[in-house]
Structure 1
Amino acid sequence: MRRPLIAGNWKMHTSILEAYLLVAEIGKCAAGLKDRDVILAPPNIALNAVSRVLHDSDVLLASQNVCWEEEGAFTGEISPTMVKSAGAVASIIGHSERRQIFHEDDEMINKRVLGALKFGLIPLFCIGETLEEREGEKTFEVLEAQIRKGLAGVSVEDMATTVVAYEPIWAIGTGKTATKEQAQEVHAFIRKLLAEMFGKAIADSVRILYGGSVKPDNVDELMAQPDIDGALVGGAALNAESFCRIINFK
């Protein structure tokens, strides 16, 4: 059985005070959850403040990106050791906004994945297709290329701790959501590909999250699908009430 995982990506939102107040509310409703994991990814400036609030909590912390180097002349980046020193255990890597807006390619994303693993961070490795690619029936072709290139050089042992997040770009922040059937079809494809690359045992244990306008009113049906192991939540993670409903999916 794969343990469900709900991750909240706050993106470029919240001041340190706002982050402190938000995580305090989320921490209350996450208390006592023993059958699922919750990860929060606040902005880098709030990582340490959020970590202090969560120090007695089972809620985990992630950065929204991570460099592949421990230190050096990389203005604007955050290193794996910095992430860990701030109290985080994971990093989101390859988010569609990093790919689309900041033009991070598969090679750079692969370096970030390998860097995170080298320093003991859990990569939340994101993949997804555009609307044009989906309408052109290229979804599986695009995802396979992203997976093979993005996970190149990852060992079987490291893959066991890696999380994959499928987030169709056409469904992020648009209000559109892949139907439960569309999401399940893609998740099943991803698991089959991971089995080819890393073996069936690893593929059966890897958690694959769905991301793309996950809300309180659709999380239950998404989580009921056999190959959907959790959610990467954006906008709804910024509201304590809605995110609490999501992490308490039924």
Structure 2
Amino acid sequence: MNRYFIFLEYNGKNYCGWQVQPNGITVQETVERALATLLRSPVPLVGAGRTDAGVHARRMAAHFDRDEPLTDLFLLAGKLNRILPKDIAVDRIVPVKKDAHARFDALSRTYMYYITTKKDPFMHEFVYKLHGALDFDAMNKACEILYGYIDFTSFSKLHTDVKTNDCRISYARWEQDGDVWRFSITADRFLRNMVRAIVGTLIETGRGALSIQGLRDVIEAKDRGRAGMSVPGHALFLTDIAYPEELFTPDV
């Protein structure tokens, strides 16, 4: 058995998220279908995680297996890009160790969320427009609170199938780029809807509706109803997934 990682990026606007589901087109099934066409047999993908409907990825990873080794991975990636729709692009396909796992071996994941208060006719599909000024200094002070917690039940979608709501956040900060503010967050794992719920809650802090202690109370309540709204998915990007280097040394 030979295992491969495929790294890709996509515009999530036209998809019901990454993971295959019965009621809509997803990125996973679109890529699986293209791989099956080229390799002439079904190619199930195991993704590094799932992105929700409308969410984008600058770097998504998945793994797949083949009984026989693939000889020209650069050529395969090129052929995939020719038959995939324009909103999905394969970056590279690489051999990995036989037990490498795209989801469980990930060391960290990074998301970015973009907001603005200025109307932009060109970037509106990728930025969340808000009305009124926000106190980003207060929002960054609130970000520091996140490092002191592990259980983020208050920011999780209800009734998920995960065994734990524990996540370790290693970075969270707002930074300005012209008229756009970018929120970056890195953690070992994320819960369903977690980033969008955190952003919605931090916006309440920026509006003066939620104090630093109030944010602590929200997290400690372990109650999704106490946190802020879930902001729209169109301004959220999965931007990086980190793996141990040794995964990319295939077994001999």
Structure 3
Amino acid sequence: MITLSSSDWDIDGIETVFFDKDGTLIDSHLYWGRIIEMRSHALISMFNLKHDFHEKLCRVMGFSLETKRLLPEGPIALVSREKVIGILIDFLSEHGFSVSQGQIEKLFVDVHSGFLREIYEYTAILPGVEAFLKELRGKGVKMAVITSDSIKNTEEIMSFLGIAKYFDLLLGKEATALPKESGEPALVALEQMKAERSSTIVIGDTSMDIQMAENAQLKAGVAVALGQVPFESLQSETPHTVHGYHELRIL
């Protein structure tokens, strides 16, 4: 067992760590920003919209073209894809365009197929991640990735970044019909890894990661403010919040 600590807190008795992917292991601004821009261009083409809709559509989905960063309020990466689709449908309806959920879902699938051809150009590991994973592995800690992304994407990204070797399990959205915040994905991972709730923590960058830890009754949820959610907002969700991996110590 290890103890994970920062200058303000300690969590002891840890045997297993569950990691989120986007914003926790990889740069979510780069990854999701490109996907949102591609979705926006596809919608402009579908409805023959004026080009000035590009910025509006990107913001509606949660990406600022000016700063090239995801918006702290989302919705992208903070809510389910179904909710993002609902927000888009409402936005288009307000501007006189009628579209079904099925049409947007198909557009998202088509866009993602195109994105896969350039995915590695927009995939970057976050500072301190690999050194942290290597140290945990050296101390015998079991590790898993639990993400709302597909298992295929997750496997390819982890392999591309050279960090797949550190994980005992990669768990994608296919593992359960329930969202991450329900806690169900964590319970599935616990069962598959034969791990105990009382010695398992989650490390993530959004409230849904902290909620997953709470609803699965895990030992703790740790937030790293490397994604789109500000440090202060994450700290209101859990006292175990840091700005980055450089603030964490493994004992």
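Quick notes
- Per percent of Cα pairs over 20 Å apart, for residues 155-218 alone, the highest-valued of structures 1, 2, 3: 2
- When percent of Cα pairs over 34 Å apart is calculated for each of 1, 2, 3, the greatest value falls to 2.
- At a computed 12.5, 36 (Rg and Dmax of the Cα atoms in Å, for residues 11-74 alone), which of 1, 2, 3: 2
Values in this text are rule-based calculations from the coordinates and carry no lab data. The shown structure was predicted, so the numbers you read here are calculated from the model rather than taken from an experiment.
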